[in-house]
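Engineer: The data blocks that follow each hold one structure.
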Structure P
Amino acid sequence: MTFEHPIAALQYWQQNEPERIYLRQPQGDEFIEYTWQQVAQQARCIASALKAMGFDPGERVAILAKNSAQWFIADLAIMLAGYVSVPIYPSASSETIHYILKHSEVRAIFIGALDNWADQEKGIESDVVRIAMTADTMPAALHWHKLVQNNAPIDYPVELKPDNKMSIVYTSGSTGEPKGVVMSFASYAKAAYHLIDVLQIESPERAVSYLPLAHITERVYVQGSSLFSGLVTVSFVESLARFNDNLRAIKPTLFLSVPRLWLKFQQGIWQNLPAKKLNLLLKLPFINTMVKRKIKQALGLEHARLLGCGSAAVSPELLRWYAKLDINICQAWGMSETLAYGPLNVPFNPDKIDSVGRVGPGAEIKVSEQGELLFKSDALMDKYFLQPELTRQFFTKDGYIHTGDKAEIDAEGYVRITGRIKDIFKTAKGKYVMPVPIEAKFEDSPLIEQVCVAGEGLAQPIALLILSDGAKSLTKTDAEAKLHELLVHINERLESHERLAHLLVLSDAWTPENGLLTPTLKIRRHKLEAKYQALFGDLAGEIIWH
């Protein structure tokens, strides 16, 4: 069974699998479960309420909330009502919220659970209708439960054209203002079906939705695959404090994460089982099997058949470390503009662990003379919203897109991303340096939480560091000694012009809230360099504390 858009899928599952559990929302130690019938019924009632507001077809309705069952339902309701959804990261600043709402000309906004709504509220002007979801959140004129109770379910639309706009997905803005990626129903369906095929979703699966649904990866990998396959039960996470408890209760078969969380998992394992002791136990027959099983159970991943890592560069050494525990993490590559669909290391190939894999059906890749990865598929964005010149520049004459990533493709078609073209800088010696591969070398160290390599115009590059909680507990003398060892170890593996002259240890964390990280936890390199530029010209010694 193949559907042209999510609403056709929703109608089919409501009619043919009404009592099957689709969504699970945690509440304490229990999960509130929603069947396909309940999801469809609520979505149709909310859609009826939206239609009553009298907006013109194709107008925009935003969603600002953490992931939840209501997020999925609100998105479906917007489609049913004939509007275009505009997801916003729940960690977005008031300035970003204001920019997106104005740029996309949003008429109404669903607001759910947020950590910082009092500040975020400043970004929402009074002419935007607020609809409060079920979580406690900022004041709103309309409320979810009342809309469901007071509105009869809308009829399914007779025809919903696949080429119609489904959503405007804003990029995380790592290099400037977020760009509005226009996504059609057809492209969304194709991307989801390609992933269902590549991930081999053929029988019931359990997935966790906790990476922001405003990010295209979660929207396609989790929401898209579950809607179109009808085989994936999606559970949500109550809070960061309850994350591990929820994960152990869910026991997902599919689990997608980002490098930063895999690093935190590793540090948590080391806290309970120091690295030297773990390495010793893994060498012992029979004992090693028990140790691996216990670690998987502690993480809630004992039933996971497919694990993924994406969104940012990850150290191959980290992935090799997990592979020793029989936790095989597949890398993947994608962009908002490709609807997250791109090369994947699926099935997991340990010999290609340092690659993001090969392209699947419907996609083509090549590398330009400048070393840029060019990508083409049948699941690309339509355009950038209200930016025709930027759209024109983004596409090549033969239909590929400029990804902005430097890449290598080996003889077997596996892709290795070596850096971002815009991130490359020139030192005072006239040598070009790619910072991303150097930053990845820090990820193997339990000392480091965050890193940014800079050096435009300097004699040698430097690294800006935020220490991990474990490193912060050390004395300054011990920390300096370990950082010196790390610096020597990293520089030994670099070309002479890449070697780091200084490690600048910073005390203020980089977060989405202070604008130094994107909502997807990528560093905003230009903002970090601007913030600390004044320190670069007067550095003395290998390790500098600020």
Structure Q
Amino acid sequence: MAILQFLLLFLCLYPIREANAQKPNILLLMVDDLGIGDVGCYGNNTIRTPNIDRLAREGVKLTQHIAAASLCSPSRSAFLTGRYPIRTGMTGHGGNKVLMWSAVSGGLPKNETTFAKILQEQGYFTGIIGKWHLGVNCELRNDFCHHPLNHGFDYFYGTPFTLINDCEVSRPSEMHMKFKKILWFYAQVFATTLLTLVAAKIWHFINISWKIIFAFTFLGTVYFIYWYVAYAFQMYWDCILMKNFEIIEQPMDLEKKAGQIVGEVKAFINRNKEGPFLLFVSFLHIHTPHYTTKEFRGRSKHDLYGDNVEEVDSMVGEILDAIDQEGLVNNTLTYFASDHGGYLEGMEGSPHLKGSNGIYRGGKGMGGLEGGIRVPGILRWPGVIPAKTVIDRPTSLMDIFTTVTKLGGGKLPQDRIIDGKDLMPLVQGLVPNSDHKFMFHYCDEYLHAVRWQQTSSDTIWKVHYYSHKFKPEGAGACYGSKLCGCSGDQVIYHVPPLLFNLSNDPSENNPLPSDLALYNEVLQIVEEAVVHHKATLHPVPHQLNVLNNIWNPRLQLCCGTFPLCWCNKGETN
């Protein structure tokens, strides 16, 4: 009887095992803040990236690969869901452009569907190693409503937030600098007012109750203690390493992160080599503070920035070697990209401590310019995708959602608009053009530009409705703050809009004269597409507004008893 039951179980499971055997493993490699001009295969000849270049030789290199946003949280939400951030509430709003703390209630909404969730349902073991930056909790410190494990991932090892200068004690703080200056100003005003009130009360210049003075003092003290605790201990609040739901380092030891991440990736691949698996490697490199291990410091021609790029390239090489050693290369789709353009203003004081976006204007935070949204994009799958191929057609990070969903045997959600397209027909050479006829480029919640692929003339047009106001000394710095503003007095509103022929002018230097008949023909087509696009948008809660994006001690991840949050639980693979 037991043998019969075993045979029946085997026969039931056999079709599932056979189906899974036909599904490819999916390896997604995403670098943080890497500029398209930082990579050798995209034209850089001063930073060594042999492993990324190897991927390009062995697969398809996309030259018009576009991020849906020029900043981390909105871009990554679009990557995971295949939807413009404006549809999910993950656009910048009210001055906040990304999630600003780990202890906030905003994040990738629970009702959004990620490609990880779909592939998980198709029998894939899914994992993310590295950076998340899409929220953690909603109402309680451990409800984990935005956590990767509640968005379709079976395994998480990394930081729920992102790297910032504040994670390294030797670096100056980079968080909320303008706000902290305002806070310090009002602290001085508060102290001066309080001393004046007390002196006036003592000398009987005013008739005011001591209770009022005490209440004023108490409320002001509580307010400033709250913000002091938030900022003074930011290394402990945000620089956290987690394994699934458990905090294993608080704060993180940056010196060990490169080795730990590669070790976790290798262990994941080894554990799941029977497949199928989906692994999203979301590197902490090359975001500020550009932490680099001793082995790579001083090796490049571009100070810590170049060292950081060369180290992440080495990490990519180790991961590719692990795929090779496990014999998985021919059954693995490997994808490499950056989440948006390079950060041109991140490390002031040295021309070498910033990213390069090559010939493209602008960078991180500039939602309409090519330098902010055009990123490296490479796909490799030997025997399925042709090697040594270059495709100069518009593609999007959002396309990965649709592509891997179909490859994994899943179905696209029918209850929402999916903006990503299936890349496989294009990269396999089965079709000549991208399915993206139009692409919409937002800066926060404002539509800054629109791209149109005119297949009849083999031309890519781009209309700009807004431009950033740059300081006179160069296009790498904006007025107002280190990150460019998207509206108000920090932008120029173009009436009539600017029109560029990206096929001939990829640097966006020479707009077409608005009195040309061709200008009006193109503009009319694009504006009709804008009207149609806006008709598909519906109001959704703003995940990055002030109320959802302010430090909340009730939501603070803590290893220990709050506020004494500290631990180091050692190596875990």
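Computed from the coordinates by the stated procedures, all read-outs in this text should not be read as laboratory data. It should be emphasised that the depicted structure is a prediction, and the values quoted were computed from it without experimental measurement. Cβ atoms are built from the backbone, for glycine too; each structure is taken alone.
Engineer: Comparing P, Q, where is distance in nm of label points 7 Å out along Cα→Cβ at positions 410 and 434 highest? Show your work: numbers first, answer last.
Structural biologist: On the way: P: 1.5; Q: 2.2.
Between P, Q, the highest calculated value is found for Q.
Engineer: With relative contact order in percent (Cα under 8 Å, 6 or more apart) derived from the coordinates and found to be 26, which of P, Q does the value describe? Display every interim value, and only then the final one.
Structural biologist: Values: P: 11; Q: 26.
Going through each structure in turn, the value belongs to Q.
Engineer: Where does the value 32, 15, 13 come from, among P, Q, when semi-axes √(5λ) of the Cα gyration tensor in Å, for residues 250-377 alone is the thing being computed? Walk me through the intermediate numbers first.
Structural biologist: On the way: P: 32, 15, 13; Q: 29, 19, 12.
Considering all the candidates, the number was obtained from P.
Engineer: Which of the displayed structures (P, Q) returns the greatest value of mean count of other Cβ atoms within 10 Å over residues 202-209 on calculation? Each step should come with its number before you reach the end.
Structural biologist: Working: P: 17.4; Q: 9.1.
Across P, Q, mean count of other Cβ atoms within 10 Å over residues 202-209 peaks for P.
Engineer: Additional query: For which of P, Q does distance in nm of label points 7 Å out along Cα→Cβ at positions 266 and 418, calculated from the coordinates, equal 2.3? Present the calculation step by step, with values, prior to reporting the outcome.
Structural biologist: Values: P: 2.3; Q: 3.6.
Derived from P, not from the others.
Engineer: Now for a different question. Going by Cα Rg over 2.2 N^0.38 Å, which of structures P, Q comes out largest? Mind dumping the intermediate values first?
Structural biologist: Values: P: 0.98; Q: 1.03.
When Cα Rg over 2.2 N^0.38 Å is computed for each of P, Q, structure Q gives the biggest number.
Engineer: Sticking with this one: By the measure Rg/Rh (Cα atoms, Kirkwood Rh), for residues 26-161 alone, tell me the structure among P, Q with the highest figure.
Structural biologist: Values: P: 0.96; Q: 1.00.
Once Rg/Rh (Cα atoms, Kirkwood Rh), for residues 26-161 alone is tallied for P, Q, the winner is Q.
Engineer: Right, something else. Can you tell which of P, Q yields 9.4 when mean projected area of the Cα convex hull in nm², for residues 186-337 alone is derived from it? Spell out each step's value before the answer.
Structural biologist: Values: P: 9.4; Q: 14.9.
Of the options listed, only P reproduces it.
Engineer: Right, next: In terms of distance in nm of label points 7 Å out along Cα→Cβ at positions 66 and 106, which of structures P, Q is highest?
Structural biologist: Details: P: 1.9; Q: 2.4.
Once distance in nm of label points 7 Å out along Cα→Cβ at positions 66 and 106 is tallied for P, Q, the winner is Q.
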